[in-house]
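Taken together, the values in this text are just the output of simple stated rules run on the coordinates, not laboratory data. Not measured: the values here are computed from a predicted model. Cβ atoms are built from the backbone, for glycine too; each structure is taken alone.
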Structure P
Amino acid sequence: MPIQDWASGWAKRNGCASAATVIYQNGDVTGEAWSNCTDGADVILYTIQDKGHSWPGSDMPPDITTKDINTTDVIWEFFADHPLP
């Protein structure tokens with residue numbers, strides 16, 4: 001199953017708006033979000049074109065990873081926005 005279909009399926013299950021909107025675009029990286037979901041359960045998908053399996057923003061060779069996004073910052077932002085009760 002293509003990742004776009006997988007994320008769209010989660011958005012549907014979460015009661016999100018019908019279409020994703022682009023929330024991030026920089027070089028090889030596109031971020032899309034399905035919002036207005038039930039209980040704030042938004043779905044966000046970042047796709048990276050033509051790179052290997054790596055940690056984006058790391059010091060790996062440029063043919064393997066991208067500097068167009070910093071994964072650590074994205075994950076930190078997610079946890080800051082979704083604290084445990």
Structure Q
Amino acid sequence: MLDQLLQVGTVDIVELPDGYAFHVDPVSIIAQHLEEFAAFERLCCPFMTIAVRAGGVGAQPVLELGGGDAVKEFIAAQFGIRKWP
């Protein structure tokens with residue numbers, strides 16, 4: 001459920017060297033639940049590095065998921081991220 005909310009609430013996905021940064025609409029429902037999402041991901045996927053970053057008022061919160069090349073491929077598959085040549 002939370003992963004679906006992340007997909008709907010994400011306004012931009014930025015590729016990182018070892019994963020992806022999901023920039024979330026600050027008024028979306030998932031923005032209010034990013035810490036909860038991160039906690040669940042830590043339980044199910046302890047091999048993943050997870051960080052939640054929040055800026056000032058009105059700034060887009062960011063969820064960073066990573067952990068290396070294999071983890072990056074896993075994240076891309078889970079969230080339907082496609083790389084274009």
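Looking at relative contact order in percent (Cα under 8 Å, 6 or more apart) over structures P, Q, structure Q comes out largest.
For helix-only ellipticity at 222 nm (-39500 (n - 2.57) for each DSSP H run of 4 or more, over all residues; to 500), the calculated result is -8000, so let me know which of P, Q that is.
Structure P accounts for this read-out.
Computing Rg/Rh (Cα atoms, Kirkwood Rh) across structures P, Q gives 1.00 for structure P. Identify the structure, out of P, Q, from whose coordinates distance in nm of label points 7 Å out along Cα→Cβ at positions 6 and 38 was calculated to give 2.3. Structure P accounts for this read-out.
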